[in-house]
1. For structures P, Q, calculate relative contact order in percent (Cα under 8 Å, 6 or more apart) and state which one comes out highest.
2. Work out the source of 13.4 here, i.e. which of P, Q gives that when mean count of other Cβ atoms within 10 Å over residues 133-140 is computed.
3. Looking at structures P, Q, which one was helix-only ellipticity at 222 nm (-39500 (n - 2.57) for each DSSP H run of 4 or more, over all residues; to 500) calculated from, given that it came out as -20500?
4. Of the structures labelled P, Q, one was used to calculate distance in nm of label points 7 Å out along Cα→Cβ at positions 45 and 93, giving 2.3. Name it.
5. So if we calculate Rg/Rh (Cα atoms, Kirkwood Rh) for every structure here (P, Q), which label has the highest result?
6. By the measure FRET efficiency 1/(1 + (r/R0)^6) of positions 61 and 165 (r between Cβ atoms, R0 = 25 Å, to 0.05), tell me the structure among P, Q with the highest figure.
Structure P
């Protein structure tokens with residue numbers, strides 16, 4: 001991604017590949033629909049690989065990665081206009097709260113999968129991705145270059161500083177990572 005700094009110190013990304021981000025989101029939607037078509041009740045209730053969630057709970061968590069981006073976009077827009085030390089301080093506080101975050105993250109996905117279960121999660125992902133894609137298409141190069149510090153202990157795909165463009169890419173990284181943890185007939189065949 002080519003970047004340049006203007007006189008105000010804002011980094012502009014000239015070539016964010018919006019089409020690639022939109023395509024990867026569409027591929028995630030298709031993958032979720034395919035996985036759900038393969039999943040019977042015992043498969044959904046089966047424990048996933050490397051997590052304490054069932055396959056159904058993990059599938060919801062994969063969808064939730066896209067849902068949370070809506071809030072992250074707001075945060076980047078706010079912190080992106082503040083001095084960098086402010087978002088670094090915020091990220092440090094969040095890193096300090098990693099243990100309670102993981103507890104809430106676990107139980108939140110476990111409980112939310114009761115509502116956004118296998119019958120509803122594909123439609124939810126369609127709505128969220130559609131919204132994210134519309135927002136991405138309206139972003140300016142300046143807004144896509146806004147940055148914020150992130151709590152790197154919360155997620156392996158959070159880097160110390162992320163641009164708004166990187167935040168749009170994040171949920172697919174999260175989705176693909178957890179896709180590898182599904183078990184039984186949903187397990188990757190590669």
Structure Q
């Protein structure tokens with residue numbers, strides 16, 4: 001048991017250190033069902049990278065297409081669980097340059113690097129550390145809105161929760177530590 005403890009300790013320390021990593025990867029999958037279903041059409045997907053040292057969020061060419069009417073806006077909303085609506089945190093279209101929306105545009109790409117700031121959410125300061133915690137908890141979502149005068153959905157046509165991708169090394173180390181502990185306990189019996 002004395003030989004096993006240092007191995008388990010190293011594994012746990014490594015897992016804890018990686019949970020505070022400067023770079024974190026996320027994925028998003030957008031569709032009409034997440035925004036309420038009905039006649040909503042369109043899909044989208046892609047990845048994001050959060051740099052917790054520089055407080056930036058990079059959109060790695062998230063593509064969306066097939067919405068039922070011309071696009072009117074694109075935002076990050078939150079904090080909210082899947083299926084729950086929340087206010088806008090960041091604009092992804094005008095005045096921001098991350099995606100283009102407007103007449104005749106029913107597909108696009110969200111790309112670029114966004115600096116996290118301290119916006120006000122419902123009249124309360126929403127600090128960068130709070131934002132990062134909510135993002136890591138899966139409480140942010142991307143929403144693409146479409147033109148209601150064309151039969152679209154001004155409240156949002158496609159939506160997707162932004163979800164943290166677990167680090168393979170963290171899972172592997174945790175599995176290795178758990179396996180070693182089980183092996184040791186069986187051997188002792």
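What follows draws every value from the coordinates through simple rules; no lab data is involved. As the structure is a computational prediction, the values presented were derived from the model and not from experiment. Cβ atoms are built from the backbone, for glycine too; each structure is taken alone.
1. Answer by largest value of relative contact order in percent (Cα under 8 Å, 6 or more apart): P.
2. P
3. Values: P: -20500; Q: -8000.
Going label by label, the one that fits is P.
4. The correct label is Q.
5. Q
6. Details: P: 0.60; Q: 0.95.
Between P, Q, the highest calculated value is found for Q.
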